[in-house]
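Listed next: structures, encoded as structure tokens.
Every number in this text was worked out from the coordinates using simple rules, so none of it is lab data. Quick caveat, the model's predicted, so the values are computed rather than measured. Cβ atoms are built from the backbone, for glycine too; each structure is taken alone.
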Structure 1
Amino acid sequence: MRGYLRGFATGFGVHDMSTPEHLPNTRRALAMAEYARDQGVLDAFRDAAMEAHWRRGADIERDADLRETAALAGLDPDAALRAADSMAYQDRVEALRAEAHAAGVTGIPTFFFGDERVVGCQPYEELAAAARRAWRVAGDHNHDDRGSST
């Protein structure tokens, strides 16, 4: 699996990817991300968390690594750690998970193109093909029997 991940990343130009020993439980990191959203630094937090996990091999379940990630995103590390464990943010993460499940999301990332779903990190060609198929289907539904656009 690690070899596959490294090869896949290399295909996207990422040559210094770390492959963690275990798949972390990201619930607290996701709650912290929701806190970062509320603080207006979601993009910075997302970048810091991805860098920590995929490049530095940080364990984003550990308090110390979560604190460091929060600080790199410009958050107060102690407040961010409290948010990671707060029921308000945990409940928000659960609500988002339930919403995604109801929409048919079975993995991350999931891309929706009309009624078609593409699950997982896929090559550009796969996403482009799905978009073209959805475009054709949408185009078919936008024409009446005479072939004119409606």
Structure 2
Amino acid sequence: MAQISPLWATVLIWIMLVTALWALLSAGNGDRLWLRTPIALYAGWLTAASCVALGLMLAGHGILGERLAALAMIVLALVIALVIMSLRGDTPEYVGAVIWALVGVVVANLGTANWAVLALCTAGIVMLALSAWQAHAGLSRADGLSRPDKR
């Protein structure tokens, strides 16, 4: 599909992202290993892949330049990830998948002089990692306070 119609492939990957995010936000708190973790990894990967696909479409059709499209889509991926992290802070696997994708972007751009993309990805990795750590620390404190045996 992607080689026949890149536009429709991009639309489909965004539909996949929306449904994966809905599934993640709807997933219960039980069965983390076999339910939430796979959905979180899939949704995180789709967050990155959807933004990459849209960036390629914008640059490929001359709507934005390559660098501007890359920067805009990295920002979009970071915003989506932060929103999802704020809604589902108990699932750091989602952010881990987005960070993994950003590391891939950094590695792919190491041999280039694309300093803006490298800097934005690096800042995004740090920001997402800190956000996940803070969410985890906050949840751990809240969990400890809610259990009488943990006081």
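Data table
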{"item": "Test item: relative contact order in percent (Cα under 8 Å, 6 or more apart) calculated as 17, pick one of 1, 2", "result": "1"}
{"item": "Structure from which 1.8 was derived, distance in nm of label points 7 Å out along Cα→Cβ at positions 27 and 59, options 1, 2", "result": "1"}
{"item": "Parent structure of the calculated result 0.60, given that FRET efficiency 1/(1 + (r/R0)^6) of positions 11 and 35 (r between Cβ atoms, R0 = 30 Å, to 0.05) is the read-out and 1, 2 the choices", "result": "2"}
{"item": "Source structure (of 1, 2) for distance in nm of label points 7 Å out along Cα→Cβ at positions 99 and 131, computed value 1.3", "result": "2"}
{"item": "Identity of the structure behind -27000 (criterion: helix-only ellipticity at 222 nm (-39500 (n - 2.57) for each DSSP H run of 4 or more, over all residues; to 500), calculated), options 1, 2", "result": "2"}
{"item": "Label whose coordinates, when Cα extents along the principal axes in Å is calculated, return 60, 33, 20 (choices 1, 2)", "result": "2"}
